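Undergrad: Right after this note come the structures.
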Structure P
Amino acid sequence: MKLVFYLCFYLVLTQENRIKKKVDILIDDILKSMSLAEKIGQTAQVDFIYLNDAQGKTQYHKIKEWNLGSLLVGGNGCPDDESNITSMGSCINANNSQWKKVADLALAQGISVIVNISEEKSTTVIIKPLLGTDAIRGNQHSVGEILFPHNIGLAASNNVENFKNSAKWMRDSVIESGFNFVFSPTVAVSHNPQWGRFYETLGENTDKVKQFSKAFVKEAQNIELETEHIHGVLTSVKHFIGDGATINGYEEGDSIVDQQFMDVFIQNNIKGYEGAIEAQTGNIMVSYDAINGVAMSVHPFVNSILKASEREGGLGFEGFVISDYNSVIKSASFDLPRESQKIPLDKAYADSFNVGVDMQMISENVEDYQTLIEKLVNETDQDKPKIDVKRLDDAVRRILAIKDKMGLIEYNEVIVKKYNLQERKKLEIVKDKEQEYQDALQAALQSLVLLKNQVNTLPVNKNSIENIILLGDRYIHIGNGQYKIFSDFDNIGAQNGGWTIRWQGYNGNDYWSGDLKNKSKASSILDAIKKRFQDTQIYYSKYSDPTNLDAILEDRNNFRNLLIANQDQFSQANTIVIHVLAENPYAEYMGDINCKYCQTKDKKGCLYNQHDNLYQTESQATRLEIKTGTYEKQLINNILKGQSRVITVLLSGRPMLIEDPLSFSDAFIAAWLPGTTGGEAIVKSIFGEYGFGGTNNSFNKLPSPWISTLDSIKDYPKYDSATTPKIEDPRFNTGFGLETTSINYSILE
């Protein structure tokens, strides 16, 4: 019996190897038939907006003209009604149907290559472009879509199923929109919460980072084992290696590693890539950051660690490596905040290719890029920067191999027969919005972490509650010298944070109203409260004109008087205050805190610029702290003290100093950035419709330490010993999270 089993196993392996060998021969034959211009074009990924003419019309024919291997939607790009990509105006109509038109126009511009399949015969193949989009925790560039919690929240759920579900529904939505390449997952290990991308990290437990990464990639790519066909979307696992480990949490910063402890650094930051490669990710993106002053886009670790075989001590990655947005150009132009040496652009590109980067993500100047790479390939002076043609061929071969697996190379019958190609299965996307919503809601529920629960404030029995008071307003800049007040208990944008619709995200509910709200099933905390209580029981400030300061002050005074008038009805038995604090949405360096380069007069090395995020203050914040507003504190201390229980909810992308709100809160929930279902999840947890910890108390746990002082993260992390760096004396340790019981309302009723 064993003999039969091993014989069958051998035959299957032999057949798979034979198929693989045939495909490899085909890829080589295509490569031999390509011109130098076609090869160079395949190594470029270009922002769609660069295809626009002076009138803003997207010139899709440029894709074929420039032989482009890939395009991407920049963080702020949206299609208009004529499929022109713009970063101006609103994205309110940018749904999957609009994006599908863009994708169809782009995919129709594949390049035709005449392949010599024998001495007498040739035939044509069409190589289509990869279409890249940010999909950090859902198809976020598309309006009306359900969005899961950001990574740090998913990590707090401590449930790998939530990563699988997030990947599955993102995958299906992106496929529906016509795109095929997603810039996710980020597999950074959590280090310093001053980093503006901390919410993209996966916690400090590296074994779990590996597990989460592997599960996400496997579900997103949906690879058929026998043929290795990718039926899902290509994942770009990022950002290799050590993003999140930069000193002081600087975006595009420098990881400080004592050379004798480099193995400690690598082992603590490599796990996400190990998991992704085990799941056969087709792409990995290198980081903007540097290690000891050497930028990752030109760092030899790409070859020596990522691509080197396991026998050589590497990971044996067989897919292709892509740079981050203009990262090679930045390596040539900027020395700070990386504290790296500037290098000439031709040397930067030569070094990048030679260390193993296969595709360059660039925003513009395609012709200049192509001319420069051609010059580097044709260079004969050994003392000048050069890209060997064999290295260029290796890069293109890797790109084509992935495109073949994705069905992005169109073959005719002649090719199919000669190379014995396997027919691609057609998989239908089964849309189930209700199941998607339930999966996102489960993830949001399990992501919330209960940090304080004085005298079992939670769960609150909703049948005993007669009055709910909602507090939590922010009067903030919205551009052009204007300010507006946002109530964070009714702010779906704040629940989602950055990378939502556009790069920096949005405050408010503009993208979650009317049909878009119904389609996305989005809910704020106020929405969820209104599902459960009559309007007469809910107290909150209603602003007649949220941009008029005089009207705001008058409305606040009226609300204060309303609370005073009803004060005798409030008691701790029948009244709760839900007090919501929130960070402004932000992404990347616009969320960095306390960068020393932003505190100098010339600001050299400071990436922070209010132009990129109008919600942020003109100068970068220097303290990772959040406090209760003066108005809310007056209401709590002067009117509601002793007559209600205060439940504080923090919407943030990271741990913060919270001494101020924690001191007067009876219960405190760290909600992270819980996504479109966040409001419903928070309210369910408050009223015991969900018990913190879940049935076995394994969910709702901190994935990284919660800081108690800023000194604990000063000049942190440094890899200067045989042990991994740790935050000292945290207020709450990794794994902390109080549990509560659930309330069975059906029995009570």
Structure Q
Amino acid sequence: MRLSYEALEWRTPIENSTEPVSLPPPPPFFGQERAREALELAIRGGFHAYLVGPPSLGKHEALLAYLSTQSVETPPDLLYVPLSERKVAVLTLPSGQEIHLAEAVEGLLLEVNRLDELFRQGSFLREKTQLEARFKEAREQQLEALRREAQEAGFALSTNGERLELTGPGPVPAELSARLEEVTLGSLAASAELEVALRRLRRDWALHYLNNRFEPLFQRFPQARAYLEALRARLARYAETGEPLDPAQWRPNLLTSSSSGTPPPIVYEPYATAPRLFGRLDYLVDRGVWSTNVSLIRPGAVHRAQGGYLILDALSLKREGTWEAFKRALRNGQVEPVTEPQAPAGLEVEPFPIQMQVILVGTPEAFEGLEEDPAFSELFRIRAEFSPTLPASPENCTALGGWLLAQGFQLTQGGLTRLYDEARRMAEQRDRMDARLVEIRALAEEAAVLGGGLLTAESVEQAIAAREHRSFLSEEEFLRAVQEGVIRLRTTGRAVGEVNSLVVVEAAPYWGRPARLTARAAPGRDHLISIDREAGLGGQIFHKAVLTLAGYLRSRYIEHGSLPVTISLAFEQNYVSIEGDSAGLAELVAALSAIGNLPLRQDLAVTGAVDQTGKVLAVGAINAKVEGFFRVCKALGLSGTQGVILPEANLANLTLRAEVLEAVRAGQFHIYAVETAEQALEILAGARMEGFRGLQEKIRAGLEAFARLEEGHDKEDRE
């Protein structure tokens, strides 16, 4: 069936092409209702979820926009606070309280200076003097008693600082020597007792002062009592011993903060390394000595997403090797910061509780390994799947326009219509449009540059043409080789066992091209040889198509026994691997042509898969294949008879470029749609399959001739 221009025209008519578009922004996930419903269930139920779909769909943007509209209970503030120089705990405060606590603690740390001033006050100095006087008096009494005893024995007692010495005639009597030792030891003990008493005095005065400062804070921040008591004890220790206090070690480390009424935190972490996920504990190294404190705990994505949503790339979890650790964290409901492997034992950090929803995003391939883990389905029970295409409806066209306006574009009705049609062509379906919004936006950006900031029908068409021109070098060289005869292709005349099969280049850019397929038949026994397969250039699906062809020939022409023919098939001048079954129809008509000695039209190209009954099946990249043959015909000269035979099942996929459509309208190029291999053969051979001197009769005659030749060979072999 030859298709008319009207049957091939697929573009949307443009009304009021230059009229500016003014549309409201569409809701997130427009056209992806299945994914949105799944995500809504996950949000309502508080379940972890994962979004699956091809790249460039704008999944991240849509998810972020959707989550930003959600309202949840304001999460509490979470802080890491020190309970000592070596121990850190998690502190939970009502929302907004962390600022007040931090301010209060900063004021308390300034008490170090006030404590120093306290010990210079007259009342403290008097009490200190009295205490020192009592100890001094007791020591003087001991020394006076020892001095009298020494005088009675004829010796004199002298002091040299803290050292006591006895001088006199002869050796010091044993009793007096023992007495000297007793007084010396007593003096040392008294000095130690004085130091302890002075420290106790300083501590008591400090605590008396600090209690007045801390008691209101105990009432104001009851959740922080352990932390505040530890800070009070550290200040008291400073007052008692004078041990230096590093303020950084005692300030609270704020991990999450929110104020009442604010939207929940939405954290997207594209690089799911362990430190970026779970936080890390940093160290300071000074002259080879490692040190750390609570202020050096760096929060990760898990901390920042507390009370909200954490968005991660599934591929990043696999690539960075953090899935197992992340899985344990979700199961246990807590995480600890990552430390350097070579670092010494640092802080004892309390695990951080996890209170958030996790949403993984990725392609189906990214989730293949994860979904095999039984724990994955337990943790991520909601699967939100994105369709690669959307219905090509007026509603989605309007939504696309609103989305582009929300992205900051200015566009006319003609520009929107052309982008919409290009999205349909990208999907290769007339009633569907490509859902890869990122790709559509990229085209819109290029068109906006060419249109001076305005998206018009002309600027979109210029952007499309510019894209094709940028990637046309390889195709240009191919066409030059065809014109120069380096690559042998015919677009006129007839030939037996030869047909132009349409293929797609496997490497980007994916241009469609004709390839000369030849078939040769000779006497033999049920042999169908694919030279490309034998040379190791054919893939498994390609080989399946060849075997399907053999099944068709046996079922159609041989009731008993085997085919009395050997057929060899080859893609001439092919030096790369071949995969797919879209050449099945071309291989079949070439084989039948070789068997029946049927000349085939070389001005037609063929594409389509076949089954064992001869039905022609749909293939992919149909537009690229048709347009590829059109370019070759145009390069060699359009004759007015050239065209393409393709599966009727592909009609809904035909979204041809304007140049091809205009050639069809002008009668310079033709499209034929077939349902069976017999219909394709009739078009190529220019004769009917059945009837007097029909194609079937010639094919069967060819098989009978091969059978006689084969029987003759068998007789000769037996003789």
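Undergrad: Out of P, Q, which one gives 51, 27, 19 for semi-axes √(5λ) of the Cα gyration tensor in Å, for residues 291-522 alone as computed from the coordinates? Working shown, then result.
TA: Working: P: 48, 28, 20; Q: 51, 27, 19.
Value 51, 27, 19 for semi-axes √(5λ) of the Cα gyration tensor in Å, for residues 291-522 alone corresponds to Q out of P, Q.
Undergrad: Sticking with this one: Computing mean count of other Cβ atoms within 10 Å over residues 75-82 for each of P, Q, which one ends up highest? Write down the numbers at each step before the final one.
TA: Working: P: 17.8; Q: 22.9.
Looking at the calculated values, the largest one is Q.
Undergrad: Quick check on the output: 21.9 is mean count of other Cβ atoms within 10 Å over residues 315-322, derived from one of P, Q. Which one produced it?
TA: P
Undergrad: On mean count of other Cβ atoms within 10 Å over residues 43-50, which of the structures labelled P, Q is highest?
TA: Largest one: structure P.
Undergrad: Computing helix-only ellipticity at 222 nm (-39500 (n - 2.57) for each DSSP H run of 4 or more, over all residues; to 500) gives -10000 for which of P, Q? Numbers along the way, then the final one.
TA: On the way: P: -10000; Q: -15000.
Structure P accounts for this read-out.
Undergrad: Out of P, Q, choose the structure whose coordinates give Rg/Rh (Cα atoms, Kirkwood Rh) equal to 1.31 when calculated.
TA: Q
Read-outs throughout are calculated quantities, based only on the coordinates presented, and are distinct from any laboratory measurement. For clarity, every value in this text was computed on a predicted model and none was experimentally measured. Cβ atoms are built from the backbone, for glycine too; each structure is taken alone.
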